[in-house]
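Novice: See the structures that follow.
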Structure 1
Amino acid sequence: MKLRDIPKEERPREKLMREGAENLSNEELLAVILGTGTRKEDVMSISRKIISQYGNISRYSTLKAKDLMKIFSVPKVRALQIVAVMELGKRLFGRHDEIILNSPEKVHEYARDMAFLKKEVVRGIYLDTRGRIIHDEVLFIGSLSETTVHPREILKPAIIHSAYSFILVHNHPSGNPEPSRADIEFTEKIKEAARIIDIKFLDHIIIGSSGYRSIISSK
């Protein structure tokens, strides 16, 4: 539902004033922060997409304004507002839950909203010895078949955050999660680089609207 379709008394700002922040959904709170949408998209639609597709990663990573601008076509000022408020939330309240990724099924459950992204996005999820997420980062936006991602860009966060292991996840906007030859070759390249520096590369999961595929676990 677009903002103009919501009765005035039920719109985020009015609802916040009347009922308090604790009674607003995450999407409504973000809509209050953004204030307005863009020429192409309503503020509620933008808020809904960002929360559903970027909600998990924001708890474990430092959001980058340029990624929000590129993935969601959010203007620079609004992207900076989102980054600032989410960082403030992390600093004030931290995170109170632990997510353990110990199977392809759990990785898919954690990152399944990537299936609806219109651009191909590669994420690195970095884990401790118990499989708990310690860092989650968008590493690259674009097709693996067109641009080479250097292994150091993937392994650098693992070293910085002292990760025991990591998982790569990326989406296929076509909806078909079957790995391409480029996906498989890319996986082998990263596997060898991780072996050299003794960091465990657990899996590479591809997500599409029709499901997901594990390149490593399925072998």
Structure 2
Amino acid sequence: MFLSASKCQIKNGGFSVQCDFSVEIGNHLSLFGPSGSGKSSVLLGLAGFLPIINGDLVYDDNSISKIEPKDRPFDLIFQENNLFPHLTVSRNILLGLGAKAKMDLQNSRIVNEILDLVGLYKERNRLPQDISGGQRSRAAIARSLIRKKPILLLDEPFAALDFELKNEILALLLRVTRKNNLSIILVSHDPRDVQYLGGDVVLFSENGQTDFYKNKSFWSKFSYKLHT
């Protein structure tokens, strides 16, 4: 299955950005460029929270440009993680099954399996403020995974983490997506994130223009100095 954006123009207030790309499910894509160049606008347009005013977005040979966000093949993870502070880690993850989901025997098993997958089982009864930033990122990932969408949209969710912890979370995501044949579309302005994720790249410029590169052609054309 493929996701493809064909001359998709996404409008955000008085700003618009156009993108073209195609990614096979199971592979990854980075939206890379300076702040303010439209990366997050594209992500919100894919998810259905901003309008696609021209072009078409196609998934599995079907246009999804006009369908509701809940019916699209995406789950969006924001920078802030958006965990509810009054709910335990387990209860936050349960919300991925719906606002009315109950912690019955079946759902408890599902939640515990996801907790174990992301290494948070021991923290299941703790509140978000009582766990680390990295653990909160893991909880947000777990809540996203429980929805079983094939494509994870990441809007710089690790911006507040240090380099080592960010790589730890990215490594977790790569293991999980590889195991479940999921794709990641990652917004980043850090070339180290792009290199670590692998996959293809949409390069953004400040005027709302983009260029799509396959992985090898991107790194052969652009010589970024990566700091560790």
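Novice: For mean count of other Cβ atoms within 10 Å over residues 38-45, which of the structures 1, 2 scores highest?
Specialist: When mean count of other Cβ atoms within 10 Å over residues 38-45 is calculated for 1, 2, structure 2 comes out on top.
Novice: Give the label, chosen from 1, 2, of the structure having the highest value of Rg/Rh (Cα atoms, Kirkwood Rh).
Specialist: The maximum falls on structure 1.
Novice: For the read-out FRET efficiency 1/(1 + (r/R0)^6) of positions 22 and 110 (r between Cβ atoms, R0 = 25 Å, to 0.05), a value of 0.15 was computed from one structure; give its label from 1, 2.
Specialist: 2
Novice: Have a look at 1, 2 and say which one yields -12500 for helix-only ellipticity at 222 nm (-39500 (n - 2.57) for each DSSP H run of 4 or more, over all residues; to 500), as calculated.
Specialist: 1
Novice: For distance in nm of label points 7 Å out along Cα→Cβ at positions 6 and 150, which of 1, 2 scores largest?
Specialist: Across 1, 2, distance in nm of label points 7 Å out along Cα→Cβ at positions 6 and 150 peaks for 1.
Novice: Separate question: Given structures 1, 2, which gives the highest value for relative contact order in percent (Cα under 8 Å, 6 or more apart)?
Specialist: Going through 1, 2 one by one, relative contact order in percent (Cα under 8 Å, 6 or more apart) is largest in 2.
Novice: Moving to a separate point now. Here distance in nm of label points 7 Å out along Cα→Cβ at positions 78 and 102 has been calculated and equals 4.1, so which of 1, 2 was it run on?
Specialist: 1
Here, each number is a calculation from the coordinates, and none is a lab measurement. Not measured: the values here are computed from a predicted model. Cβ atoms are built from the backbone, for glycine too; each structure is taken alone.
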